[in-house]
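Below, each structure is written out as structure tokens.
Rule-based calculations on the coordinates, nothing more; no lab input. Since the model is a prediction, treat every value here as computed from it, not as a measurement. Cβ atoms are built from the backbone, for glycine too; each structure is taken alone.
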Structure I
């Protein structure tokens, strides 16, 4: 049986020490790069530097670290394909069973209005390639892009010795969603910076079926966009049957009216997009 192996290369190190120690205690060889390697070593975790696997030191200012057949062959090979297995064995390539990676913070960087050169340096290449490779081979490989998923993976490894197929499917989708959003942000930024073709790409999540659409015989789904603003997508329904398309329109209309009176305690009643009642008071109870 081949030794279990995990590759860890992250920007966000939240929760990493505990998770990496769990992997190490379970017998995983941990392979890592750059700042992540130093972080793990500083926390007393045994780590194999990436250059021991690739045979090359990090090149051209860190732009090339993990882009190597010894890495991607170990991630992408199909475990129950004898041809694949014989090929990686003949090349001395070891399997990589877990890939933990999150990316250079491109969106946070461009939000600070950097120079074009600084923005480009924060475009992650190797990390995206790792995520896509591991997600593509989710039948065999566990890909983790979000530190919030460390606990579920650790729990399954401790209890079963491997992650479940269901978990790997969910993590695969999460990884591809992450890289899609990442590339979308790069496209929007570079389109506005290098051309006159400005783009706005929107991403919506958590689609759920509504009771019905604009009319009772129509089907509809509701998708939300992450926002900190008061929105129907962030509300918690306390009572009543499932909402319809028209209910959501009324909620948004009521919220927009209340926002116009944001300096007051205001209550708004809306029916079919018509404001039937708007009131203010010393308290919200008085307004109601």
Structure II
């Protein structure tokens, strides 16, 4: 990915950010019903970020529609996949975490189980370290404490073009602040999600999440945050469209004012080739009252 941006994050600068992302992807079948996927960031905004997604998938365990993923992945993958979004602008609520908490809906290590019912019901359960995907500690453990987090989600297809879901994410973590004070934080997140499709041309995605942290800092308790996004995607010829449009609205409210966010995005994309996509995007931050612009190219080979 490469972009030219203006006033990104209200910096009042014109900037060439190419390559913005450069990654190597690999995936395939290891044997019957067992596959793998990973990607390595050679450059993520100028840094070698290393491996992010990396897991092995066991398909149709016990002869039923039960799949098992083992490795590291995005907690939010069963909701809406951040890595597949069409916009430069992110899904802000998935990255929101209070105080010194290390837990959000982005990357973590653990296992994920998915089960599909003939009724159009999909059930997902994740058991996670809750420490992100950083380096191992001096004991060669990836988890920073003795606790594990639980994520669960149920999604129901009402029709072929209408789906609703609900998730819950619960856990506990041992934290340490900048002056060495240690404390335990329990958190809980929950919320609904929804997708509506119209004539294979319009797709509306809605996400809401509410979060409560009992003690994300040594001197704060019962910190509440909530927010979500609304995303409208227009593809005039469905999957065969040469161009598309996206409108995205992000918002986050929190007892911690620094976490609050409210922005609207308009994005246009054009498929120059099957593996080359052009993008132009305008985002306006309603809280800080500024606009930012990005144009870029995304390719795969």
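For the read-out helix-only ellipticity at 222 nm (-39500 (n - 2.57) for each DSSP H run of 4 or more, over all residues; to 500), a value of -13000 was computed from one structure; give its label from I, II. Computed on structure I.
Quick check: 75, 47, 38 is what I get for Cα extents along the principal axes in Å, calculated from one of I, II. Which structure matches? This figure was derived from I.
Taking mean count of other Cβ atoms within 10 Å over residues 131-138 from the coordinates of each of I, II, which one would give 21.6? Working through the options, I get structure I. Here mean count of other Cβ atoms within 10 Å over residues 171-178 was derived from just one of the structures I, II, and that gives 16.2; the source is II. Calculated for structures I, II, distance in nm of label points 7 Å out along Cα→Cβ at positions 75 and 267 is largest in I.
With mean count of other Cβ atoms within 10 Å over residues 19-26 computed over the structures I, II, the top value is the one for I, the highest of the group.
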